[in-house]
Structure formats: structure tokens, C-alpha cells
Structure I
Amino acid sequence: MNRTRWLTVLGISFLLSLLLVTGCGGQASEPQNNDANGEEEEAAQESASIMIAGSDSEVNLVTRLVEEYMNANSHVVIAVTGGGSGVGISSLIDGDIDIANSSRPMKEAEEADLKANQGQDAHAVRFAVDGVAVVVNKENPVAELTVDQIGAIYRGEITNWSEVGGENLDITLYGRQSTSGTYVFFMEKVVQADYSPEMRNLAGTSDIVEAVTNDLGGIGYAAIGYATKEGIKAVKVAADEASEAFDPTILENVTSGDYPLTRPLYQFVIGKPSGAILDFLLFEVSEVGQQLVLEEGFYPITNADVDFNKKALQ
């Protein structure tokens, strides 16, 4: 199954997500027809504004979802900014935003701070699946790496591409800043130690892609939605030397969990969502929303993610 044959996975997720809508107080989660009745209903609805901030990995995807949602719901105005998962979560704790985009789960300390500051618990929704891609310059002959090799590269133990089957060329490390959820995920899942002091910490995923594009010896990590940009390529990754290496740009490798650097993408809100916030979250996990997720280079949520979402959306 390749990227064009996603309907089975998406269909299962959508059918299950419909169950979440039953009994909810929110609006329908898909764009409504712009007929006369729809216009009258929308005119009767109260205007609403929603502020979203956080994960740089998610910002382009969420911006697309927001644009499509607002096209069908003109009474709702939604603003989206990046800054990193940590920035989004901190802003939510302070009450400055309504939804925090995060490519990692909230930490216990962050949940406690939110409860102390806002008097309510955080609720989480998984709205997409990501395979964190390890990217190199498209001219680099290295096509696959193990998780251990990648970790050794980012710890500074492997410093030349010839040590992993490539050319005699120094490796340049590119990564994110510590406020990034991808920075944390990659450190915990792959590096399992401190990053090499030689790593160049860049502000955003687009910066990593641009840097690797212009550096034959460069290596970086990026959300899957960025992995097919011109000038870079995603290497296949194996869990260990005895395992098969998998390409993260193939749908079934990520949704099956075979690709070892797979993760869900989160959004956090204060308390159980309602009104326009609930409606937008339901739109994201609807059939239309999940198709947009796929179009932006990410993957639809799994059955396990649908079950996870019940606490917030049911």
C-alpha cells in the first residue's frame, strides 16, 4: 500500500471518529454546504476567535486545516503561529492561547502547572501521525542507517560519512532548539544522551531543510511533511542491525509502526473542549480533515489514536 492507497486506513479511522461525535454538544465536524439554510444557520451563530501556537512541525499542517475550516465557518477566526512545542504549552499554561500544538506529550510538571494556573486539567487530541525523518543531502549516497548509527552521529561519536558507508566527508549536524518537541523526541528516542556540542541548533524545521539542501555533508531531522522537499532525501531507518530498514515516506511503514521513529501529533486545550474549539477539533479528525492531513504529507490517525481522543471529544 502506498500514499495513494490510504482509503482503508482513513475509512476505519473516520468511522470510529463518527462514534465520538454522537452525543457531543459541538457542531458537525465537516464543512457545511453554502446553501441558503447553511448561511442562515451560520448567521445565527456567535462569532468566535481561537488562538493556536506551538510545534513548528505542525504549523503548516494546522494552518491548512484552519484555512479550510474557516472557509466553511466564516464566523470563526483562527490564528496559528509556531515557536516550538514548549512555547505552545507554556502559552497555554499562561492562558494566552486556546490550543497548543505539540509534537510530544505534556510533561507531568506542565500538567500540574496548567491545573494550578487555570484550575482545569489539560485535555489532549491526536490529530495526525508523523514519522520523524532523518534527512541528508540528495547527493549523499548513504541510503539507510540504524537507530544506533544515527544516535552515534548526533552524540558526536561518528563524525565522517565514510564510517557509515558513505564518502570521506565530514558530517555536519543540524537540529532544533530545546523548545522543540522534535528536539525532545529525537533526543529521548534516538540520541539517548546529550546532543553533540557541534550540532547547529536552528529555529525551525524549514531552516534544517534549507541547511541540509546546501550542505553535502549535512544531516538533520524533520517531520515527515518536510521530508520530500527538493534538495534532500529521507534515509531508510532500521531499529537495529538485524532489522529491516523502512522508508518513512511510505504510508504503511508509519501507520503499522514498522518505521521506528513514528509518533502521534498532539493538540492540548484547557479543560474539556466545547463550542468552536470542539467543532474545530472534530473537523480535524473528520474524513475531510484527515484527507487534508494526508495531502500535507502527514498520515491519518490510527484506531489507537481514535480511542485516545474519546476523553476529549466524546
Structure II
Amino acid sequence: MPRKSREKYPEAIYHIMCRSESEFLLFRDDNDKEHYLSLLKRYTDKYKCSIYAYCLMDNHLHLHLDPKGFDVSKFMQSLNTAYVRYYNNKYARHGHVFQGRFESRILDTDEYNLAVSAYIHNNPHSIEGFAGREENYKYSSYGVYLGLREDLHKLVDMSFIMGLFNINEPSVFAEKYYAFVSHQRDIGSFKELKKQLSSAVKYEYISGRQVVLRDLSPSKVISYISDKLLMPEKHIKTANLKRKTHEARAFMAYVLKVLCGLGYKEICSNIYNITLSGCSKLCERGYELLNAKNPAYENIFNDLINCSVSW
């Protein structure tokens, strides 16, 4: 029987859970957890998504993920594939690391988002020595929320949850949030919440946060980039040895993936003379160019992502 297709909506926020295969640990040491967090930071930056909370346990993990319009399956596939590659190389093994596909629940109200935030941050209560001291667990974002630990990976976006509390002062928020998370742990309310989340919903929840448009027209994007870079479209779409043209192709490929939602095959049909593996490297190079704070690329990307383009 074919498995049920994953429920997805462009504006959705998700509770994500991934578990290891039963015979081994997902994270064997702290270095594994650190590497996963570095990958999480890389892919949230690359695909312009946000992490509102996380908790990495030895055999599973939880994420409060806002893809902000990016395809959640593509995000998790990129993230977990990169970790599997690292894990199998480090431990001289091959095969699956994660137990099946990741679990996801759509969070369609402010209340569900708050409850999931608390649930994720209460997760370490089952670890010896952390019951009632969950905020001290190093591989959870709880300590970051309370101002007890620096967010070394610059990973956590606290603005969404702080906005739901309508509190801007960090110390006041930390006190209120701690009381809320502690209360949620004591009443064990997530069991009932989980039942509600498992049922299908008609997604209408927006919550006032910015969601990035991911369905831009590839042909219009290509023309816009060509015009802004003062390069003929046909020169960018067909390969040549000029460095500027190669950079423009890389940036264009990255934008087609991130803002148009195209896969590598679809990008190859828009940018010629490139293989699938070459397309992957081209997108990676495009991300590096944008990350290098090149003003020309930054301005074009910001125009596109903020919908300030006049077609």
C-alpha cells in the first residue's frame, strides 16, 4: 500500500520529529550533536527558514520549524542527507541512519505553537539529572530562551514566540516563559494536544510573520537577474569560461531553487549545458556568493524575497 502523502501548506509551521534506527544511537557523542546543529544553521540560512526551538536527544530530535514557504520535505531531505553522509563516514558504515521518514505535524494556532515550544523544551526531563532542570540541557534551545546560554550557532529565532507573549523585554519574557514551560510540564497537556494535531486541518493560520514567496516565475526571475546584472540572458543560460558569467549562472541557479521551488532537473531545463551533479555544485556556489555579502547579488535577492520587483 502506498504511504500517505505528507500534508503541507505554503504558510505552515511544523513540529518535526526524527528518530534513529532502533539498533543504534542517532548521536553517539557531543560532536555529533554539534555537527547536526551546524548543518541546521547552514540549511536554515541557505533556504531562508527559521528554527523556533530544538532539542537533540541521543536517539531522536525535535524541531519547531518554520520553512517560511520553502518545501519542508526538501529542507529535511537536504539536512538529514548531509548528516547521514557525515555519520556513515565517521563511523565507517553505510545504510540508513534515520528510522523511516521524518514525522511532521502542522501547527495551525498560536496555542499549538506555544504548546509545542514548551513540549520540545521539556523533552530532557527524561534524562537523569535534568528532571526539573531542563533548561540546563546543552542541546536544547531552552537555555537560550532563558538567557542562560549563548546561542553559539546563531540558530534560534526567538522573535516569534516572544511576539506570541507580546513581551519585548528579554528578562521579563524569560521569567514568563519559564513559568509557562514549567506549567506545561506539570499538567502534561501535550498528550491531548498531540491527538488534535494528528487530525487533518484546513490551513488558514498566518500569525502575522513574514512568509517568503516561493513560486516566482522562473522565466521572469531569469530575465530580472539578467537585466540587473547587465548580462544578456542567453550568455548566462549557456556556459562560457568568463568568471562573471559563471557567477551569474550560479546565483541564478540558487535563486531558482530557493525562490521558485525548482528541483535540479527543472533548473537544468532553464540553465543549459549542466549536469545534475553540476547543478548541485552551481547552487552551492550561488549560496556562497550571496553569503559573501556581494552587494549586486544581495540587492537582487532582497528585491525578489521582499516582493519589491516590478515585472
remark   = Working back from 29 (relative contact order in percent (Cα under 8 Å, 6 or more apart), computed), options I, II, answer is structure I
inquiry  = Suppose helix-only ellipticity at 222 nm (-39500 (n - 2.57) for each DSSP H run of 4 or more, over all residues; to 500) works out to -15500; of I, II, which structure was it derived from?
reply    = II
message = If you rank structures I, II by Cα Rg over 2.2 N^0.38 Å, which sits at the top with the largest value?
response = II
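Readers should treat all values here as calculations from the given coordinates under stated rules, not as data from a laboratory. This is a predicted model, so every value here is computed, not measured.
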